[in-house]
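**Q** Structures are listed in the sections that come next.
No lab work stands behind these numbers, since they all come straight from the coordinates. As the structure is a prediction and not an experimental result, all values here were calculated from the model. Cβ atoms are built from the backbone, for glycine too; each structure is taken alone.
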Structure I
Amino acid sequence: MDSIARHHSIRLPMAADAALPLFTPLGEREWIAEWDPVFLYPEDGHTCEGMAFETVHGGVHAIWTCARWQPDRHAAKYVRVAPGSHLAVIDVACAAMGDAETEVSVAYRLTALSAAGDRYLAEITEAAFAQMIGGWRALLATRYGFG
């Protein structure tokens with residue numbers, strides 16, 4: 001089985017306090033059309049350590065938890081398991097670049113759980129990951145009207 005690490009950053013024209021909530025399960029529902037988490041705990045979906053939810057996104061069923069929630073530090077860590085495929089540990093950190101700009105760093109550590117997971121990881125090249133995270137910025141810009 002294989003394991004890979006990927007990292008990419010984007011800049012958003014907003015304060016870090018406003019940026020971090022966009023990268024929560026409820027926040028992503030606002031700007032990713034096909035993102036529809038089913039909340040197991042807490043049922044209202046507010047982000048907290050130990051929360052649990054499920055998604056089907058891009059044809060992949062996954063079970064998630066929030067392993068670290070530090071809004072005062074503008075940081076979160078999520079763990080996602082796609083049964084029979086892979087495990088992902090996802091770190092999101094928002095760093096203020098002034099009053100109205102934030103650098104959002106997204107880091108994934110992906111570990112294959114099967115041959116299918118190895119194939120999935122092989123598709124997540126550095127370029128593909130950068131394109132995915134850059135695509136998030138484009139979706140956010142469209143939804144919230146910034147360039």
Structure II
Amino acid sequence: MDADVIVGAGTRVQNGVNIYKGVEVGSWCFVGPGVVFTNDQHPRVGRDNWEITSTFLDDGSSIGAGAIIRCGIRIGAFAMIGAGAVVTKDVPPFCLVTGVPAEQTHRICACGETTLPLISWVDELIRPCCHKHLNPKVLQIAQEKVRGLEKRAS
């Protein structure tokens with residue numbers, strides 16, 4: 001882990017992960033083994049004006065093993081990145097993305113157990129399985145994130 005990386009409370013970072021300066025990881029996130037983050041949009045040796053490009057993982061997001069996360073993107077709250085995915089653009093909250101390049105395949109509930117159609121209603125994102133599997137702190141964060149989505153939708 002590089003200097004000045006921010007990692008929120010309750011987050012789990014597995015073995016072999018490369019997190020560079022400019023990456024901010026929210027609370028209660030999961031970063032699987034071998035995940036790589038980048039922080040330079042135009043990597044070239046010898047450039048005098050190198051700039052860090054920030055990346056943000058919102059609370060509750062999960063990244064599967066071996067995924068590559070391009071700099072300058074935002075991974076939404078409780079989003080899930082499939083193993084081996086190459087993420088090149090923002091991922092909306094409560095969405096599952098897979099593939100190379102990563103594309104949205106489904107919405108996903110807060111605990112990650114239930115996949116939903118992409119056109120699912122916001123009130124479907126917290127399901128009975130979430131009440132069963134999430135600890136009360138994480139469930140409360142998920143409920144707050146859903147309320148934020150509801151406000152944006154209205």
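**Q** A value of -5000 was computed for helix-only ellipticity at 222 nm (-39500 (n - 2.57) for each DSSP H run of 4 or more, over all residues; to 500); which of I, II is the source structure?
**A** On the way: I: -7000; II: -5000.
Value -5000 for helix-only ellipticity at 222 nm (-39500 (n - 2.57) for each DSSP H run of 4 or more, over all residues; to 500) corresponds to II out of I, II.
**Q** Assuming 46, 36, 27 is Cα extents along the principal axes in Å as calculated from a single structure, say which of I, II it is. The partial results should precede the final answer.
**A** Details: I: 46, 36, 27; II: 53, 28, 28.
It must be structure I, since only it matches.
**Q** Figure out for me which of the structures I, II the number 29 belongs to, where relative contact order in percent (Cα under 8 Å, 6 or more apart) was derived from the coordinates. Present the calculation step by step, with values, prior to reporting the outcome.
**A** On the way: I: 29; II: 13.
The value was obtained from structure I.
**Q** Please compute distance in nm of label points 7 Å out along Cα→Cβ at positions 15 and 111 for structures I, II and give me the label with the greatest value. Write out the running numbers ahead of the final one.
**A** Details: I: 3.9; II: 2.9.
Answer by largest value of distance in nm of label points 7 Å out along Cα→Cβ at positions 15 and 111: I.
**Q** Turning to a different aspect of this structure: To test your reading of the models, identify which of I, II gives 9.8, 29 for Rg and Dmax of the Cα atoms in Å, for residues 71-118 alone when calculated. Numbers along the way, then the final one.
**A** Details: I: 14.6, 46; II: 9.8, 29.
Source structure for this number: II.
**Q** Let me ask something else. Work out which structure the value 2.7 belongs to, where distance in nm of label points 7 Å out along Cα→Cβ at positions 7 and 95 was derived from one of I, II. Write out the running numbers ahead of the final one.
**A** On the way: I: 0.9; II: 2.7.
Source structure for this number: II.
**Q** Identify which of structures I, II gives the largest calculated value of distance in nm of label points 7 Å out along Cα→Cβ at positions 23 and 87. All intermediate terms of the calculation are to be shown ahead of the outcome.
**A** Details: I: 2.2; II: 1.0.
Biggest value here belongs to I.
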